[in-house]
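What follows is a set of structures to go through.
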Structure I
Amino acid sequence: MLVNMRPTAKSAPQTQLNKTKLTKTGYDFGFLLTLILLLAIGLLMVFSSSYPYAYYYFNDGLYFIKKQLIWAVLGIGAMIFTANFDYRKLKKLAFPILAVSFLLLALVLLVGTNVNGAKRWLGIGGLSFQPSEVAKLGLIIYFAASLSQIKEKITDFKELMRYLIVMVLFMGLLLLEPHFSICVILGLTLVIMLLVAGARIRHFAYLALPVAFAGALFILKEPYRLKRWTTFLDPAADALGAGWQILQSLYAIGSGGLFGVGFGNSRQKFLYVSEPQNDFIFSIVCEELGLIGALAILVLFAVFFWRGIKIAVHAPDTFSCLLVTGIISLVGVQTILNIAVVTSSIPTTGIPLPFFSAGGSSLFFLLAAMGVVLNVSKFKKQSI
């Protein structure tokens, strides 16, 4: 017996229930509040940790905090802009942004400012910035846009290789600066994005050995990199040389105790911890605020990541899901590695703590990225 499968007039409207539309709601308040708290505490700690160093070297104890406040204001302006700029337009701009990022990385090798043997900065007028900060966002946007188009094809190893080649090209330029720490952060971030998009873990397992071999060769090539590894194994063996920084960091953490010595009362920031306002600012946090204060900040970061992941999970489309995943992963990887360095859990390398470490351009681009996350958070799918 044949059954008439054509929808009747009564059943036809039911098909509309499967359709959805995007609606705008408010920003994710939990994410925004946590972001504001991290930024405010970070600015306070830059002021406290940098004062002796700034006074000694620049005859102005407020040197770093003034610069950080200016960049924070500019960054908040950028965050407001990106929070209101339709994120879907970034998908169309993904390749141009990637191309500009690549050109900037090439340009810094030609005309960049040389600081301590590394070319990482480009100057424009009285301002300078690191093209690597642009490259981080450029790659995340490109990967999110491209992966959202190919979807399940990423399970094919040949398709995966396209993205790995792009990573290698960018990391090659970063290694020429050299900027090894950014390569590690960016590599881990993009791998997370690829896995979330559906790439197979076993494909990365195939590549683990050659990548590890290449990393070992890169470390052995430069004596100072090898020295960092030997110092990591026994920092006390060269307490007044290579081991000085990490030992002073551990002294700061240990002397903080449960409740800390009090805000502004750190002793290690008086030229014991080198440039305490930068990569090792968390050790000053532990000294001044103690275990309780440090744990409170780690809880804030955990809430920040949780809200960010929630925004990614509930994102209205694949592109926005991967975009938020990349941005939150970038902050997460950087935070974990920074704390690992400060606590001597991994060898010392230059990794700033997001929202805390002094660094104007990095804070500016970080806040701009936060605006993108907030932008995505206000879009919701609604059945019609």
Structure II
Amino acid sequence: MEFFHDVNIDFLGKKWYFLAFSLIFSIAGVCSMLFWHGIPWGLDFRGGTQVEVKFSHKPNDNAIRSAMDHAGLHDAKIQGFTGQGVQNEVLIDLDVRETSQAALDQGKDKIINALETNAPEGKQDLNNASGQTIKNYLIDKDPLRLGSEADQKYGSVAQQIVDYRNNTLGGVLNSLDQLNGVVDPAVAASLKDGFFLSDFGVRNVAIVGPEVGRQLTHQAELATLYSLAGMLVYLGFRFEWIYGVAAVITVFHDTLITVGAFSLTNTPITLTVIAAILTLIGYSNNDTIVVFDRIRENIKLMRREKLSVVVNRAINQTLSRTILTAGLTFLTVLALFLFGGEVLHGFSLALVIGILIGTYSSIAIAAPILVAYQDWRISKGKRTVAMPAGKAK
């Protein structure tokens, strides 16, 4: 299947427009990384505390941030969850990096205290109470008059309440009356005396220490550098070394613009984003090799033509294939971006940006580098290398 037949677009004639486009987005990304948002490393890399909170209503990010500041938890990043079946949930990202269990519990308590407003004196928050807390309260009150059997029975009742709150209601009770039919009426009545309901529940707390973050950052950098080096070596043997250099420059261009886009939008770069970037390095390189392979074939058939004509012809011949493969892949990752939910947001965003930029750069960056290098060698009176030895005109 082909979209185009005998197309003849002068891509190299538009190289300065392509260069301007790439410079604008590259410089904007670099400026953002240097002066504005920096590289927005996610929790996986920089370390910190991430808290998942479920609200009974639509959360107000500014109110949450203000409450965090008031409690001394500054520079909180608030990120809303999206996706099917997810409502009124946010991730609160804090720069707290202690990794002990005591620090984990302390960090959770700080966030709960910061978000709780107008808590009745002497009562505990049932939406954020642990099973052990509920059990201890029931043993003390003993609403069922169990005596010696209280410990085992109330442990089971407390677990029922926690499971119903977390699994059935998504983490937040809106009314203590919701427990009617779940537990004995005497237990439900007793809970009203000692507990109140806040409008939120802390569902999960995760902490990544700074040492782990540094190791992950170092490993991500090495993975990227090794992939670039591997491409350079492969293309150097497969074609000539200038092809490898052109491909590496192209991939660096794609990576710079993708990371710059994350910096401009202040979207965290997580492990899944690094996986997407490594995927794009391979995808962009594959597209570039297809164009390079057609250039090499055309060189043998068009020995009397200038390299710019050969390259233009190769790009036009592969244009239909490029649009088909890139277009179908783009539609897939676009669906992932729109419907994949918050967990896959960064991963799918990197793929959406990378596929667009990777397809563009195979045409607008990689091929012109070959021609520019060839022209430079000719101007210096040296033998051309982009064409087979002794056959360049």
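Please state which of the structures I, II yields 26 when percent of Cα pairs over 37 Å apart is computed from it.
Numbers: I: 26; II: 43.
Corresponding structure: I.
Given 0.80 as the derived value for FRET efficiency 1/(1 + (r/R0)^6) of positions 179 and 339 (r between Cβ atoms, R0 = 25 Å, to 0.05), which of the supplied structures I, II does it correspond to? Don't skip to the end; give the middle numbers.
Values: I: 0.80; II: 0.10.
Going label by label, the one that fits is I.
Computing relative contact order in percent (Cα under 8 Å, 6 or more apart) gives 24 for which of I, II? Checking each candidate, the match is II. When Rg/Rh (Cα atoms, Kirkwood Rh), for residues 59-250 alone is computed for each of I, II, the one that comes out at 1.22 is II. Here helix-only ellipticity at 222 nm (-39500 (n - 2.57) for each DSSP H run of 4 or more, over all residues; to 500) was calculated and came to -23000; which of the structures I, II was it taken from? That value comes from structure I.
Which one of I, II has mean count of other Cβ atoms within 10 Å over residues 195-202, as calculated from the coordinates, equal to 14.9?
Values: I: 14.9; II: 20.4.
It must be structure I, since only it matches.
Values quoted throughout were computed directly from the atomic coordinates according to the rules given, and no laboratory measurement underlies them. The structure displayed is predicted, hence computed values, not measured ones. Cβ atoms are built from the backbone, for glycine too; each structure is taken alone.
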